[in-house]
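Computed from the coordinates by the stated procedures, all read-outs in this text should not be read as laboratory data. This is a predicted model, so every value here is computed, not measured. Cβ atoms are built from the backbone, for glycine too; each structure is taken alone.
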Structure P
Amino acid sequence: MHGIVHQQLNKFLKTLADTDTINSIYKEAGVFGKFYDATKHFADEELAAILTATCKKLNIGRDAALEEFGKFITPALLVTYKSFIKPEWKALDLLEHIENTIHKAVRASNPGALPPQLEIIRESANEVVINYTSPRKMQAFGIGIIKKIAEHYNEKIQIVQSAIPGGTRIQLKK
């Protein structure tokens with residue numbers, strides 16, 4: 001997982017818990033004291049361990065935690081990747097182009113970074129379908145990002161999820 005995600009996770013945890021609790025989460029995850037460089041890639045297992053420890057310590061569900069983290073990280077991602085976002089885009093336009101702009105840039109600039117491979121289909125001006133497949137199974141993180149992007153553009157988007165082999169189909173309608 002990309003270091004920027006780890007750095008944002010630490011900031012997110014600070015909104016949920018005190019320093020002692022956060023330290024105990026990192027100790028339980030086996031990464032206490034580790035520095036996460038925003039420009040580097042780290043093993044997915046580390047993020048999974050931090051997430052598991054967080055959910056256990058704070059008594060919250062994995063999907064709920066991932067969705068809230070997705071909402072939390074979105075403003076930072078919008079700033080970081082601003083140069084890839086066309087000013088005329090709205091929420092569905094940005095979501096339609098995430099794979100061929102932002103994810104492409106992440107892969108090119110950070111060898112070893114593995115954002116999920118998204119199959120994105122623009123069904124109409126008011127509908128986008130995202131087929132999410134990833135061994136990480138973090139689609140709730142993506143749902144949080146989608147919700148925050150819609151909020152950023154002051155748009156209401158209906159989200160319908162259904163299972164597909166190896167992942168989730170996410171249908172977005174305005």
Structure Q
Amino acid sequence: MSIIYQGRRLSIEKESYPYPDGRLMERVVVKPANAAAILPIEDETCYLIRQFRFAIGEYLYEAPAGTLDMGETSEQAAYRELQEETGLTAGRLIPKGFVYSTPGFTTERIYLYEARDLSSLGNKETEDDELIELAPFSCSELLDMAMNGRIHDAKTICLIHRCLR
């Protein structure tokens with residue numbers, strides 16, 4: 001293994017991988033910290049965030065989400081990210097499994113949670129590079145948005161289907 005890049009939240013490594021047929025293949029793998037994503041739901045209202053993503057130069061509707069800090073569980077990260085990005089807290093989180101974000105080149109797992117029994121803390125604690133607005137939608141509108149292509153973020157589409165279908 002050789003490290004191509006080592007950053008605060010991810011590394012990029014070149015490794016030799018054994019394939020099931022016995023061949024040894026060299027591949028580059030991105031190894032970020034895992035993440036947690038949350039769909040906050042209160043009665044018939046779901047909350048997404050509208051966030052600017054510099055890599056694509058666009059705003060996206062997304063579920064609140066973020067990477068796990070060192071030593072943090074996915075549930076702890078979910079509570080923290082929910083509060084930081086929305087100013088909401090959840091009385092309970094319901095685990096909805098996990099997804100691999102892009103398994104063709106990264107090991108990242110995103111743990112999915114449904115947040116219920118919401119209450120407002122009144123303040124968000126976004127990071128300096130985050131441009132985020134809270135965006136409420138009806139549950140039926142959110143399902144339509146996922147089906148008709150208005151939502152482009154994969155983790156959010158997965159959460160909508162796991163929580164609302």
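When mean count of other Cβ atoms within 10 Å over residues 32-39 is computed across structures P, Q, the figure 11.8 traces back to P. From which structure (P, Q) was helix-only ellipticity at 222 nm (-39500 (n - 2.57) for each DSSP H run of 4 or more, over all residues; to 500) calculated, if the value obtained is -6500? Matching structure: Q. I have 16.2, 49 for Rg and Dmax of the Cα atoms in Å, calculated from one of the structures P, Q. Which structure is it? Of the options listed, only P reproduces it.
Comparing relative contact order in percent (Cα under 8 Å, 6 or more apart) across structures P, Q, the highest value is found for Q. With FRET efficiency 1/(1 + (r/R0)^6) of positions 56 and 96 (r between Cβ atoms, R0 = 30 Å, to 0.05) computed over the structures P, Q, the top value is the one for Q, the highest of the group.
Looking at structures P, Q, which one was log10 I(q)/I(0) by the Debye sum over Cα atoms at q = 0.21, 0.23, 0.32 Å⁻¹, for residues 24-71 alone calculated from, given that it came out as -0.77, -0.89, -1.16? The partial results should precede the final answer.
Working: P: -0.77, -0.89, -1.16; Q: -0.91, -0.97, -1.12.
Label of the originating structure: P.
Taking FRET efficiency 1/(1 + (r/R0)^6) of positions 64 and 88 (r between Cβ atoms, R0 = 30 Å, to 0.05) as the criterion, the largest value within structures P, Q is that of Q.
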